[in-house]
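Below are structures written as structure tokens.
A short reminder: the numbers here are calculations on the coordinates, not readings from a lab. Everything quoted here is computed from the prediction, not taken from an experiment. Cβ atoms are built from the backbone, for glycine too; each structure is taken alone.
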Structure I
Amino acid sequence: MFPEWKKWDNRELLDGLTFPGVYILAITDQSIGGNEFSWLEEIVYVGMTNSKKGLKSRWYQFDRTIRGYTGHGGAKRFRYDYSDYKSLKSNLFVSARYFQCNNKIYPPKPEDLIIMGEVAKFEYVCIAEYMKRFGRRPKYNDTVNSPKGNY
């Protein structure tokens with residue numbers, strides 16, 4: 001389903017970064033980098049992108065936001081709890097599943113639109129899986145109980 005966990009600083013070692021995909025973030029003081037993906041209670045966010053520049057671009061937006069800039073709504077929730085970028089990134093891990101399609105042309109072909117729809121659906125499937133296992137949404141997917149900071 002997902003490849004091994006990578007430390008946030010090593011996220012670009014994952015495959016398929018130019019494609020759309022779903023990514024999962026965990027915050028833990030355990031060293032899970034290099035470990036096989038598993039559903040951990042420490043998972044705090046499930047995100048997705050269908051952007052033309054793929055996962056790499058979305059993670060750039062996320063990283064900028066946790067550094068204190070703007071660009072990623074979910075990352076603003078992280079900033080509310082973690083104002084110190086260095087301490088957050090030292091415990092932040094990511095895994096991602098990419099979906100190969102050509103979303104760079106306009107208008108997209110029907111088969112590419114179907115794949116992009118599968119990406120969006122898979123994000124919800126992953127959130128549902130986490131909820132089945134742990135009885136709640138990942139912390140930063142819980143828009144009611146996880147406020148955004150004004151950054």
Structure II
Amino acid sequence: MSKISDTVQASLTASMQDVPFSRWLGLELTAIEDDRVLMRFGMRDDLIGNPVKGALHGGVISAILDTVGGFAAFLGVLTRETRESANAEFSPWLSTIDMRTDFLRPGVGTEFTATGFPQRVGSRLVVTRMELHNDAGDLIAVGTGTYVVP
């Protein structure tokens with residue numbers, strides 16, 4: 001991890017603990033690699049949307065992608081602000097204004113990894129790309145999110 005990533009990871013971890021929904025989902029920030037945010041969570045019965053297949057609910061998948069996308073947007077803006085000013089400060093409170101989720105296969109597995117990275121960081125909008133994989137390495141879903149920054 002880079003020096004910026006160590007500082008950013010501490011800030012992101014603290015921010016995640018402030019969001020009750022993220023805690024309920026069981027999300028854990030596992031790494032920041034270059035410009036990518038990685039999170040993981042385990043399967044639980046209350047996340048199942050298809051009891052026959054034991055697959056994640058589509059709303060859970062979208063919520064996970066939105067969360068990792070938002071943190072990737074935060075990372076992108078914070079990285080840009082840090083490059084532009086040694087004393088840059090940025091509020092982690094940003095809002096999703098548009099998101100697309102493509103469901104590629106059922107969300108079956110015991111552990112899942114969500115990855116997000118900024119594709120474009122503008123002065124007011126950040127566009128991110130997100131992926132969700134299961135513990136077998138299968139790509140479950142992908143997403144694109146647009147976030148407005150204050």
Structure III
Amino acid sequence: MHYSKPWLSIDEQLARLAERGADIEPRDDAGALLRAVGYYRLTGYLYPFRESERVVGDDGKTRVRVLGHYRAGTSVHQARELIDFDRDLRLLVLEALERIEVSLRVQFGHELGRRSPFAHLESEWFVSTFTEAPESVDGAESPHQA
């Protein structure tokens with residue numbers, strides 16, 4: 001298989017972004033961002049800023065074709081803001097999931113403990129799909145036994 005995309009230095013990557021219509025100023029900041037996140041991640045965040053056009057296909061359906069240039073006013077700074085927003089949102093979601101996980105563990109543990117101090121070892125408190133070994137695998141343990 002032949003790989004046709006050439007290796008580009010950071011300066012060449014900045015030039016490519018500028019050729020496609022993105023404002024790369026201040027250049028040092030844009031270069032630092034490229035070094036931190038990489039060209040493909042950066043351009044992924046710039047994707048919504050690409051120019052597009054409506055085209056009618058042979059089947060008569062209208063589609064949107066995304067073009068290779070960025071809309072006027074697009075800057076690498078906008079991508080940085082999206083990257084920061086994405087990172088902050090991801091951290092908030094992970095924090096919320098951690099709180100849900102801990103809360104569920106506490107509730108399960110409290111309910112099992114009410115039934116018996118060793119309820120976690122007693123299979124009668126769980127559904128059979130958790131306590132029985134799968135029939136299709138010889139010598140396999142159930143998730144409860146494991």
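Using Cα extents along the principal axes in Å as the calculated read-out, with 69, 43, 34 as its value, let me know the right label among I, II, III.
Working: I: 42, 32, 32; II: 53, 26, 26; III: 69, 43, 34.
Of the structures listed, the value fits III.
Assign the value 2.9, calculated as distance in nm of label points 7 Å out along Cα→Cβ at positions 77 and 133, to the correct structure from I, II, III. Could the numbers behind the result be given before it?
Working: I: 1.7; II: 2.9; III: 6.6.
For distance in nm of label points 7 Å out along Cα→Cβ at positions 77 and 133, the value 2.9 is produced by structure II.
Among I, II, III, considering only relative contact order in percent (Cα under 8 Å, 6 or more apart), which has the greatest calculated value?
Values: I: 33; II: 24; III: 16.
Going through I, II, III one by one, relative contact order in percent (Cα under 8 Å, 6 or more apart) is largest in I.
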